[in-house]
Structure P
Amino acid sequence: MDLKYLNTFRVIVEEGGFSKAAERLNYTQSTITFQVAQLEQELSTTLFEKIGRKMVLTQAGERLIPYVDDILSSVDRLRNFEEDLTQCQGDLSVGLSETQLCYRMPPVLQELHSQAPKARLFLRSMNCYDIRDALINGTLDIGVFFEDVSGFGSTLTVYPLAECPLALVASPRTAEQYPDFVTPDRELAVSFIINEKNCIFRQIFEQYLREKSILLAHTIELWSIPTIKNLVKSDLGVTFQPLFAVQKDLDNGTLVRIPTELDDRTITAVCAQHKNKWVSPLMKLFLDLCTAQSGSHLL
């Protein structure tokens, strides 16, 4: 059985279709179709069937996925095997929440590059829910995110990094105009500037506003934390962020903290991997660097 056929099958599953798999693998679609046909012939079963205009997995195709994952994982282990297991090279795919990528991970990434210059690092700034899902389906090696998304049960091995306090912040001028986010049943003519809807700390603060019956004028939704902070500094609204993401701005006075009843609330930063994924030397190095930075230790 040709390993290329198994890899093609896995990429089709990950990409959700033949055409996207062909684009990712730089194959023609006829090549994809041929390889699937060869795999089906060797296994004496049908792996995909056409429903409407889409090719979807059959029951046999669904059952094949864990076997293919095991084989490809074993092949990956063989490719990375060396007499000296401290030699870190190969590819590493990491998904990170943007706050972690911007404010906590640069020293880790710098040290990783220093210790493993032959490694190829593929970084993706992602929503925490998407990181969780990508770890579960095997498209990421490691995720650095906030475990408050939950929903992964015993599927992932999770290493706690830090408890992160949260803070509502604004420019000094905006904070002077809107200093009270504690008194309930109010309408405030100020904008909330924040990440997209699945952002953990956005969800926490919006739930707080609902419970307090505090209505804000408008929500400005952006993906870039530095951009959000720049707009807040320009008196355009307030934002709710992990304290580590705004601490320097609080220290230099360009932002100030507005008291809320969430001042004691924290979220938990973690790094995680799929429990069945082989931990290569490169993965181990990355995990060790993450936990060393946080002062925690791998179990």
Structure Q
Amino acid sequence: MPARDTANYWLLRFAIGLACLGAAATGLVARLFGPGGGGFNFLCGALGFWLAYSSITPLVRFATLRQHMRTAWQEAAKEAFARASLPRRIYYLLAAVAEIDGPMSAAERETVRQFLLERFVAPVEASELRHWELQPLAVDDREGLAARIAGSLAAAEVDSLFCWCCLVAFADGKYRETEHTALQEIARGLGLPAGRARMLFHLARAQYLGGQRRGGPARPVPAVDARAEALQTLGLPADATPEQVRRRHRELVRKFHPDAQPNLGPVAQQEATERFRSIQRAYEVLNA
């Protein structure tokens, strides 16, 4: 049986679902079980529908990711990536974001190290991370790199990884156009729709600004600024109506409910929970 994080797994699952549906539609199951086999026929059809239907979204996702892996890599880069563990692959991506505007700054390096050393179920050793830093991946293809990583992650983990990329871009306090372009490439590579990527960007920005405020002297946030920030967090224009706010809040609560993140670990899930809370706080500000 292929691994669950491969396209072959979902193709096989889809094929089994179609086979079950076909067996139920032709009455094969009912004939096999004889009198009273109608119930088994129904169960077979229901199982087939569920298997096939639940495979469609992952298959579309894998097809989309393949489209973003068209750039040819040198053999050395392919081999280095193939041998790398998931944390090391994520390091390559975060480093690519940090270095888009020149050598990695101290703040960017510290942010990348924080993600790698603290965010995984099996902790990355500091010595291991230093070894990775001495052996960078010679590929200037952020879109393809992101696509190759996305296939190993659950959908909620893709959201978390994109937020990590945003936070690395914010780390030096100088967000430039080149970093904006790089994040767009990474969002495409991860298979994130533009609207969802924008929402994650604003949620990551709110997380970054919140950390800045917690790290510095406490100061009140003016109501006008708080409202503008809340609208940005929800991805709404300055003239949004109360009905638009309610509608967007309902939409985001469905989309960003925190799910388990088995590959990135419990800290990543806590961050997803905090993003969810940011949506709730923004909604409360706008309804105060």
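Coordinate-derived values only; no laboratory data. These numbers were taken from a predicted model, which means no experiment stands behind them. Cβ atoms are built from the backbone, for glycine too; each structure is taken alone.
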- Message: Please compute FRET efficiency 1/(1 + (r/R0)^6) of positions 11 and 251 (r between Cβ atoms, R0 = 25 Å, to 0.05) for structures P, Q and give me the label with the greatest value.
- Response: Q
- From which structure (P, Q) was Cα extents along the principal axes in Å calculated, if the value obtained is 77, 55, 31? Q
- Work out which structure the value 17 belongs to, where relative contact order in percent (Cα under 8 Å, 6 or more apart) was derived from one of P, Q. Q
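Which structure, out of P, Q, was helix-only ellipticity at 222 nm (-39500 (n - 2.57) for each DSSP H run of 4 or more, over all residues; to 500) calculated from, if the result is -14000?
Among P, Q, the structure yielding -14000 for helix-only ellipticity at 222 nm (-39500 (n - 2.57) for each DSSP H run of 4 or more, over all residues; to 500) is P.
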